[in-house]
1. Given a value of 20.7, 71 for Rg and Dmax of the Cα atoms in Å, point me to the structure among P, Q it was derived from.
2. Quick check: 38, 30, 25 is what I get for Cα extents along the principal axes in Å, for residues 81-184 alone, calculated from one of P, Q. Which structure matches?
3. Given 21 as the derived value for relative contact order in percent (Cα under 8 Å, 6 or more apart), which of the supplied structures P, Q does it correspond to?
4. So helix-only ellipticity at 222 nm (-39500 (n - 2.57) for each DSSP H run of 4 or more, over all residues; to 500), computed for just one structure, reads -11000; which one of P, Q is that?
5. Any idea which of P, Q comes out highest on FRET efficiency 1/(1 + (r/R0)^6) of positions 9 and 89 (r between Cβ atoms, R0 = 25 Å, to 0.05)?
6. Comparing distance in nm of label points 7 Å out along Cα→Cβ at positions 49 and 217 across P, Q, which is largest?
7. Between structures P, Q, where is distance in nm of label points 7 Å out along Cα→Cβ at positions 1 and 153 highest?
Structure P
C-alpha cells in the first residue's frame, strides 16, 4: 500500500485524497490492490476497455494517467459498472470522459462496431497525452509514424530503455496491407529464457495485456487487434 500512497502524492493528489485512498486500501490483499489501482492491471487482471469504435488513443490517455495516479484509477473503477467491458450505460462517467478526450481533439465517437467514427491522428494524440502531464510527470516525443514507420531495432531499444526506467510507452500500430491503425501501450519489460526482451502490451480494444517478444516486432507479426506493424513510439521524457 505504501507504493500506491507515494504514487498518489507524486501524481499531485491532495492530502485528503491520499487519506481516502489509504482508507480504501486498508485490509485489502496485494492482488486486489494491484488490480484496482491501475487501469491496465497487466498480469493482475483485465484493464479498461475502449467504449467507442475509434477511441483507442483516448483510452490510452486515461490508462496512462491511471498508471501514475492510483486515486484516479480506483475512483474510475469504483465509479462505473465495469470499465473492463463496454456497456456504455453502466460506464457513464468513464465513457463521458473518453468521449470528451476524443472529441476535444477532433475525433468522432460512435458505438463499437458502427461506422462513421474517427480516431486521433498522431499530433492530436500527443496533445491529449500531454494534458495528463501534471499527473504523470511525462512529456512525449514522437518517433516514427504511420507514413514513416520506426525501425524495429530502434523501437526495441527505446522500449527497453524507458520501460526499464519505469516509464510506460504509448505505441501506434498498423498493418502493411490494411488502412487505419490502432493505439496501444507498453507497460513493462522482462527477459525470456533466452535473454531476449519481452514487452507487456496493453490493448484498449479488449482491455487485455499480453507479453510480446521482440521477434514479433521485428517480423511485423504483432497480431494485436488485427494489427501487425509497430509504426510509432511516443517516447516519454521527464518533465510536466
Structure Q
C-alpha cells in the first residue's frame, strides 16, 4: 500500500519516532534519503508521515540522509528520546551540522562538531543492558575524524552524565574520548610522582586521591570510563 504519492527519489532510511514517548502524540514515520519532495511537498532529504500526509522537517538538509536513529542520551533521566539524522549533509538551513544532527521538535541542531566525511550507518547501543551505563550512539562511514578526534570509520557519541562523575575529567558533562586523552596526558606527565604535580594535571592524574600517581589511578580511571562514569 502506497504512502501518499511517495518521494521524488530514493529513500535510504526509515524509522518510527514517538515524540512524547508515553504521551498522547501519535508516533511518526520518518524517512530520509536522496529526495527533495515528499507527497509533492518540498522536503529536503528528510520528511515525516503523520498517517495521512508527508510533511517537511524544518528546512531539511543540503545533502543526502543515509541513516536515522533514536537515541536516549540519559537512560532513565529526564531527557526525551532524540531523533538523529546522519549522512553527507553539512548544513540545515543556516545552521552548520557536519553530517549528523538532532531534531529538537522544530529545527535541526548540530551534534557537537560532527564528522569530516559521510556517515552511512548508525545505531543506538546499550553496552550493559539494564545496568547504569547510558545508551551510546554509534556511527560508521567514510569519516576519519569525529568531534575533532581521529576515528577510523567508526565512533560512538559521548554520554551526558550527572555530576559528580570522576571519569568526566574535563568537566564538560560528557564522558568521551576527550576525557580519555586528557587523563592519559596528565598521567603521562605525572606517573610515579607525588600529587599534585603540574597543578590541575596532577590532580586529574591522581585519580584515586591517594597523593601518588601510579598504576592504580590508571586502572581506576579505566574502570570508571568503561562504565560511563
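1. Numbers: P: 17.1, 52; Q: 20.7, 71.
The read-out was computed on structure Q.
2. Values: P: 42, 36, 23; Q: 38, 30, 25.
Going label by label, the one that fits is Q.
3. Values: P: 21; Q: 11.
That value comes from structure P.
4. Values: P: -11000; Q: -4000.
Label of the source structure: P.
5. Details: P: 0.10; Q: 0.95.
By FRET efficiency 1/(1 + (r/R0)^6) of positions 9 and 89 (r between Cβ atoms, R0 = 25 Å, to 0.05), the leading structure of P, Q is Q.
6. Numbers: P: 2.8; Q: 5.6.
Comparing P, Q by distance in nm of label points 7 Å out along Cα→Cβ at positions 49 and 217, the maximum is at Q.
7. Details: P: 5.0; Q: 4.1.
Biggest value here belongs to P.
Bear in mind that the values in this text are calculations on the coordinates, not laboratory data. Just so you know, these numbers come straight off a predicted model, no measurement behind them. Cβ atoms are built from the backbone, for glycine too; each structure is taken alone.
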